[in-house]
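Chemist: The next part holds the structures, each set out as structure tokens.
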Structure 1
Amino acid sequence: MDFSLTEEQQQLKDSLRRYLDKAYTFEARRQQLNAGHTYSAAHWQAFADLGLLGLGVPERFGGMGSIGSAAEDVWMVMDCFGRSLVLEPYLATVVLCGSVLREAGSDAQCQALFPEIVAGNKLMALAVHERAGRYQLSHVSTSARRDGDSYVLNGAKFATLHGDCANTLLVSARTGGASADQDGISLFLVDRDAAGLGVRGYATHDGVRSAEISLKNVRVGAAAMVGTEGAAYASIEQAIGYGQVALCAEAVGAMEALCEQTLEYLKTRKQFGVPIGSFQVLQHRMVDMFIATEKARSMAMLASIKAASGDVNERRRVLAAAKSVVGQSACLVGQEAVQLHGGMGMTDELPVSHYLKRLTAIDLTLGDLHYHRSSLGALLAAVA
């Protein structure tokens, strides 16, 4: 199977790498973090100018369409973002919400939202996780009660990626069924300035933004519903799958950067008059890092291929396996990189510690290593 990029994909990736290498330096990123900015409007506009915000968006809505498969395009961008530790809300707006809109949005909704997203004027966030549900997407206790030609939403959402940056939220709410049923879940577009909507933003330990969302009698029109009432679970799961592919690709990019930086350090740092890279035990540990990175890359590529599979159970198995392997590899590579850098590896001034933080956060996002291992075990047992 050919995993190489098409000429168009390679050109876009090269353009993105040139921009990030020049404008998204480690010091510039640190300044952005220290200033407390949720994201950089200048970088976001640059991503729009490069066409990144239009990837996967149908041309009739102002986008570029797909230059490969949707998951391959996501892989290409997020791999670059992982190398540069990009903080901007691409995952939330383009990957997660963009997927939902493509799968379930009406023409009117897509016509209203996609051109604004592509131009860089609209940020969105997918609010589907609840505190009591952990990673279970079907655990939805937020309610949506029909009231005339409107719906009234009540409840709370937890760990909403870039929720404090978003102009519009996609909120899952229950219009029927019990609190853990897959049926009965609906999706609603909620404007940031809607009466009764509360957003408490915070920075996670890696600097990425997240938010807790509260909804108290938030009223939205019937036109705000995305897709068919009570049938949103499939669209949500599909979007989360693309998000997991994106996170796996980002992790691989970060691991590649860590391997390169650690190898360079071993070549230049001297002890007893010789580079420490000449010590066999450190060479073995460096090899372990490379092997773990390549293993993660292979599984992440497989996940990008199967993300759009019509076989739901196969897709679930592959994505769970990929997230598990990538999480395990990320832990090994991140910790080894810090240890091989010695005490310097823990300092804020060196990129290594920031990569470790990001890799740790990636593992915890959209299902951690232990959750996906458990899910994979259950899926495999079901077909045994």
Structure 2
Amino acid sequence: MTDLQPFELHVPDDTLDDLRARLARTRLLPDSPRRPSSGMDAAYLRELVDTWIAWDWRSREAWLNRHPQFIAQIGDTALHFAHLRSQRADAPALLVMHGWPHTFALQLDFTDRLPDFHVVVASMPGFAFSSPYAEGPMTETRIAATMHALMTDVLGYERYVTYGEDVTANVSDLIAARHPDHVMGIVATHAHFPTNEEREALTDAAERAFFADLASRHDTAGAYGHVQATRPDTLAAALNDSPAGLLAWIAEKLVEWSDTPAGDPAAVERRISRDRILTEAMIYWVTQSIGSSFRPYYEGADQAGPIPPTSVPAAVFIQRHEAGYPESLARSHYRDLRVFDRLEEGGHFAVAEVPDEMAARMRAFVGSLG
């Protein structure tokens, strides 16, 4: 039997005192002259830092602890997860996985809207309160095996629905492809991307145009991934020592990737409240996990080749950050595609940005499976 321990968060007072002292001594710079339109805005960062200094963390901590949490030893990782059981014994089970830079906490507002599901919200190894893998690389295949073991071996769910965002989108696809007898359905807002080699072989004009557009945007928007993949420890040393720097690094992506108008960084709070932004930064700060969260970038994707097509029932809801994703790509990978739709609202962090909408869509899709 896997060792399973209840988990409750309580940040020590001296950690909070140290954080506030560091924030109070922050040396913020003005915006650079002729700076690119992307990146963190100095005025908005000042607002966030000032709020963080005076913020009532204990209230937020209590809110987090109202979600039952556990640590399970699975292989060489101590895996943290929230487990929200439905009062209905026969409720469907749902695995929810985050990506980078968000944590399990950003997805709790969505899961709170699904009392008719048994919901498991997992922290990826090396993120938040999950320990990194002690040995070997953090590959998509390995994460998929860990998550499947959590749902089946640890929690005893014979069948479940899987959902992943960002770096766990491929993980979710792998789980569905490799364990079709256990996965009753897959929901995707980050629909499957072919490998680079597969993209070179594409002949459909719309598909080729979509990836060409992504590549052109990567020239200006992909710097974060390049440095996390090539100089992870140097970057982590700075972010782990400066809470303002950590906040800027995380909040920039929440601003740029959410479904909000460009040029107004504070508009992100229409989708993700300031409390939620600071919760993300606080979790990274107190766990000192920013460095280990870079592992999917510098250790790279699996070397095992393309992900096989998925045969389980699938629902694909294209989020606004990838609005041009061609339906043909989804149909070639999700061989039993029951639903394909494009979200009118909600970006990269779809279930966090439009939790009511996504909960309703999840409920309708799973309900259709009987």
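We did not get these values from a lab; they are worked out from the coordinates using the rules stated. Since the structure is predicted, the reported quantities are computational estimates derived from the model, not experimental observations. Cβ atoms are built from the backbone, for glycine too; each structure is taken alone.
Chemist: Using the calculated result 4.7 for distance in nm of label points 7 Å out along Cα→Cβ at positions 231 and 351, pick out the matching structure from 1, 2.
Modeler: Computed on structure 1.
Chemist: Of structures 1, 2, which gives -12500 when helix-only ellipticity at 222 nm (-39500 (n - 2.57) for each DSSP H run of 4 or more, over all residues; to 500) is computed from the coordinates?
Modeler: On the way: 1: -17000; 2: -12500.
Working through the options, I get structure 2.
Chemist: Of structures 1, 2, which gives 2.8 when distance in nm of label points 7 Å out along Cα→Cβ at positions 63 and 79 is computed from the coordinates? Before the final figure, lay out the partial values.
Modeler: Values: 1: 2.1; 2: 2.8.
Structure 2 accounts for this read-out.
Chemist: Quick check for you: by relative contact order in percent (Cα under 8 Å, 6 or more apart), which of 1, 2 is greatest?
Modeler: Working: 1: 15; 2: 19.
Structure 2 gives the largest value of relative contact order in percent (Cα under 8 Å, 6 or more apart) among 1, 2.
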